[in-house]
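Alright, structures below, take your time with them.
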Structure I
Amino acid sequence: MTNKRATVLGAGAWGTAIAVILARAGVRTTLGVRRGSQVALMRQLRENPIYLPGIRLPDDLELTDRWTDAVDGANVIVMAIPSSHARDAMSAIAPALRPAATIVSATKGIEPGSLLTMTAMLCEIAPAVRCAALSGPGFAAEVARGKPTALVAAAIDEATAGTAQELFAGPLLRVYRSTDPIGVELAGTLKNVIAIATGIGDGLDLGSGARAAVITRGLAELTRLGEATGARRETIAGLAGLGDLVLTCTGELSRNRAFGIRLARHNDGRIDLEEHEGQPVTEGIANARTAVELARRAGIEMPIVTAVYRVLYEGGSPRAMVEELLNRELKAEF
């Protein structure tokens with residue numbers, strides 16, 4: 001792996017964690033940071049105090065805010081940028097990409113407007129490169145601390161999926177490969193919305209039974225949308241689907257679940273979403289909008305996702321969301 005040169009774009013928690021594990025594995029790695037002031041601080045502290053505090057950056061991990069220079073000559077580029085900013089950021093550096101390079105999306109989101117997955121968007125911007133996705137049940141802080149984790153590397157072709165699999169796999173990070181990037185990316189998007197719903201339930205002290213019901217019915221919604229968009233059922237039932245859903249809906253480190261809890265406990269149940277722009281949890285908030293649009297386009301019902309959307313964007317209260325879901329017409333489970 002020492003002959004590889006990787007550039008990670010985006011110094012949030014997940015991007016920083018990926019850069020750390022690659023550098024530790026002996027891959028020549030550069031972490032692209034958005035602001036020069038953040039680069040200076042991280043160089044001084046050898047840590048990302050804003051997004052991944054307490055994790056020392058390897059001495060040979062390079063830091064830069066010159067993204068075009070960073071991708072020039074890199075074999076692998078990892079994109080860890082919020083989905084709403086991904087196209088602009090990647091379009092700016094696309095001319096510098098090597099034709100034989102592989103771009104791996106670590107972003108869990110769907111592009112607003114086009115409703116493209118991140119790999120589909122990347123292949124549209126840079127058709128000469130190979131595109132893959134990395135997803136699954138892993139918290140950045142735990143991965144960076146070397147906690148055992150299993151993820152999925154997905155691409156349309158087996159060879160590209162295998163390239164990503166081999167790059168990230170390590171003694172404590174097991175990576176499976178998949179040729180279902182649609183399913184892997186769709187699951188990574190939807191689980192954030194369901195996690196906000198479980199957080200709302202936890203914030204309202206509805207109990208463990210309610211949380212289990214939301215997770216299970218949320219999985220049913222994800223499965224329906226997956227089938228409508230060409231994803232495989234086994235992908236939704238696997239690490240990137242059920243695995244990531246359970247982790248994000250129950251884990252103490254889940255920002256989406258924590259946001260749902262705050263939402264439920266915040267005075268009148270309202271939080272100014274503009275306060276969260278640029279924050280790590282923003283992806284989950286944005287996912288609710290794109291998920292509802294995908295469901296409408298596919299002509300399927302997604303009651304939990306729609307209820308979360310109404311709380312976030314239409315002024316609905318968390319408690320009214322719960323009542324709406326409980327009072328839906330009775331039906332068979334399957």
Structure II
Amino acid sequence: MTATATSTPTKPPGSANELKARRRPVADRVFTVVTLLCGLTVLVILALIAISTTQEAAPAFRHMGLSFLTSSTWNPPAEQFGALAFIWGTVLSSAIGLVIAVPVSVGIALYLTDFAPMRWRRPAGSVIDLLAAVPSVVFGLWGILVLAPWIVHPYGTVSDALHDAPLIGPLFEGPVNGRSVFTGGLILALMITPIVTSLSREVFDTVPRGQKEAALALGSTRWEMVRGAVLPHRRSGVVGAVMLGLGRAMGETIAIALVIGSTPSLSVHLFAPHDAMAAVIANQFGEASGTFRAALIGLGVVLFVITIIVNLLGRMIVKRGHVEGLSA
């Protein structure tokens with residue numbers, strides 16, 4: 001008998017699979033170039049914003065020099081433009097908003113991820129997310145029409161009780177006003193709570209379930225589980241959420257303009273009117289011209305630089321926490 005050898009048919013060199021394999025690297029390169037261009041576009045836009053606004057603000061910077069940042073005198077008729085009082089009002093109102101919003105936001109996020117019944121978590125999370133969609137002007141109108149008139153009496157009660165207290169007395173002494181930096185801080189706290197809550201909730205959801213169950217299996221209470229297994233390993237993510245909330249608070253315009261009082265001041269009195277950089281730009285830009293207009297644009301440049309620094313610090317903290325977590 002003659003053995004017949006069977007040979008496996010070979011695919012022609014120009015088969016469909018080989019053509020697809022050749023096209024795949026080309027598609028990957030095109031996709032890489034497109035995504036790179038998208039990323040560079042964002043950087044180019046930011047650079048153009050910084051360059052154009054700085055050029056527009058140059059007359060005020062040349063006119064005032066370093067005193068633009070160190071002086072608190074804002075007198076447009078006399079062409080005196082000092083941004084220090086507005087910087088102070090922005091920082092103070094944002095700090096008040098953070099002090100109020102961060103504990104509430106982190107508490108809500110922990111409740112939704114670890115304590116709330118499963119049937120409540122999704123509806124409650126949706127309600128929190130909807131708060132972020134409320135226009136800022138609505139918060140501002142509510143603050144000036146409802147909160148500011150009502151809160152004057154509590155302000156007076158707190159001022160009478162604490163104005164003579166050591167160390168903290170200057171924070172509460174003097175006449176009180178519903179349109180004040182503390183009212184602005186309350187409005188900012190309402191506005192950034194949904195942002196910090198949503199980001200913190202996403203961070204807490206990334207904690208491995210086995211890690212939580214192991215802590216509970218060792219006899220920990222729920223609070224001990226959160227303190228030992230959740231917060232230490234996700235601290236950097238929460239800090240990043242807080243930094244993003246701070247950037248949002250510092251850049252708010254309409255709401256803070258309506259409730260902060262529009263009075264430049266370097267006072268630490270929490271119940272007195274102040275002013276903020278975004279607020280003064282919104283209130284005075286329509287009637288500005290010449291150096292006055294350049295000074296308002298200069299406030300925008302300063303605010304832009306501050307928010308960029310805040311976001312860079314947030315990214316550095318998050319990155320450092322991630323590296324520490326990997327090394328641990």
Structure III
Amino acid sequence: MSKHSAYAEAGVDIEAGNRATMLMKSAVQATFGPEVLSGVGAFGGLYSVGKLKHMESPTLVASTDGVGTKTKVAATLNRWDTIGYDIVNHCVNDILVQGAKPLFFLDYVASARVEPEQIAMIVAGVAAACEVAGCALLGGETAEMPDIYHEGAVDLVGTVVGVVDRPDIINGQRIEAGDVILGLPSTGLHTNGYTLARRVLAGLGWNSVHPDLGMSVGEALLAPHRVYLAEIGCLLEAHVDIRGLAHITGGGLIDNPPRIFPDGLGARIQRGTWPEPPIFDLIQQLGQIDSQEMFQVFNMGLGMLIIVPAADGALVQELLGNHVYVVGEMISGHKKVEIGDS
């Protein structure tokens with residue numbers, strides 16, 4: 001006979017939490033390198049920074065973010081194998097724009113009730129993305145809070161810590177008028193705009209192939225957030241003069257790029273110079289949303305902008321081939337982005 005648990009009756013199942021930890025243990029350990037000095041379950045993760053001694057002035061860069069209401073799409077489709085990639089790749093891109101490489105990652109998964117297999121699948125995605133990014137999943141938290149989250153809801157948050165040598169920090173200060181703006185394509189919405197997208201697309205079937213998408217609405221919405229480590233790493237190794245990088249997240253192509261612009265400079269981005277995933281046109285048409293708002297809510301098919309001197313534009317295209325597009329240029333004027341129609 002199982003022992004009576006007042007805590008379980010109150011809504012928190014300790015045994016379910018322990019089972020979730022055991023199910024995710026091997027996936028987490030697969031991300032460990034020799035720098036990790038602690039095991040799964042330690043109070044704090046230990047990470048040796050001895051390998052940073054070769055840097056002139058090693059500078060830590062950290063970022064925290066969440067997947068937001070994309071988890072509601074995962075819940076609707078009962079598919080939990082992709083959102084772990086979303087949170088890791090989003091956070092890694094956020095520090096990549098300053099030239100940093102990730103060292104380790106921490107995750108936080110919260111729900112009204114712990115479902116061990118569900119949590120383990122989410123964390124397995126986090127761990128797999130960490131392996132690709134070359135960083136350790138150093139620790140995390142699985143929280144069961146029935147009084148905070150409604151039944152079926154899941155929240156996923158992550159923190160990444162990376163490093164860049166101080167002389168190599170990319171901060172946008174050297175951007176000049178006439179510099180070319182290149183864009184790396186997104187896989188879709190990435191992790192932003194889902195509250196609007198879910199409302200607009202709610203009346204459609206999400207499981208059958210949609211003729212305008214070539215896939216189901218659910219597949220289009222769950223397409224994982226891309227990570228751009230390989231592309232940016234390639235450019236840095238080739239000594240391309242990267243003057244600025246902008247990760248296109250919440251705020252879209254209107255609000256994100258100006259975060260790195262020096263005073264007195266703006267940008268002109270030309271619509272039609274890159275392929276926009278059809279999910280955006282579907283959202284715009286069904287929601288009757290004007291283009292300005294679309295570009296302020298969504299990435300519109302560009303996940304990362306790269307700003308380089310005009311003379312380096314051809315080299316970037318040569319190195320990255322069909323995976324990069326010339327989408328605009330830096331101009332003198334107000335610190336804002338102008339979107340031109342093709």
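Since every read-out is calculated from the coordinates, none of them should be taken as a lab result. Everything numeric here is computed off the predicted structure, so don't read it as measured data. Cβ atoms are built from the backbone, for glycine too; each structure is taken alone.
For structures I, II, III, which has the highest computed value of Kirkwood radius over Cα pairs in Å?
II
For structures I, II, III, calculate distance in nm of label points 7 Å out along Cα→Cβ at positions 142 and 222 and state which one comes out highest.
Across I, II, III, distance in nm of label points 7 Å out along Cα→Cβ at positions 142 and 222 peaks for II.
-9500 is what came out when helix-only ellipticity at 222 nm (-39500 (n - 2.57) for each DSSP H run of 4 or more, over all residues; to 500) was calculated for one structure; which of I, II, III is it?
Attributed to the structure labelled III.
Another one. With relative contact order in percent (Cα under 8 Å, 6 or more apart) coming out at 25, pick the structure among I, II, III it was computed from.
Values: I: 14; II: 25; III: 21.
Answer for the origin of the read-out: II.
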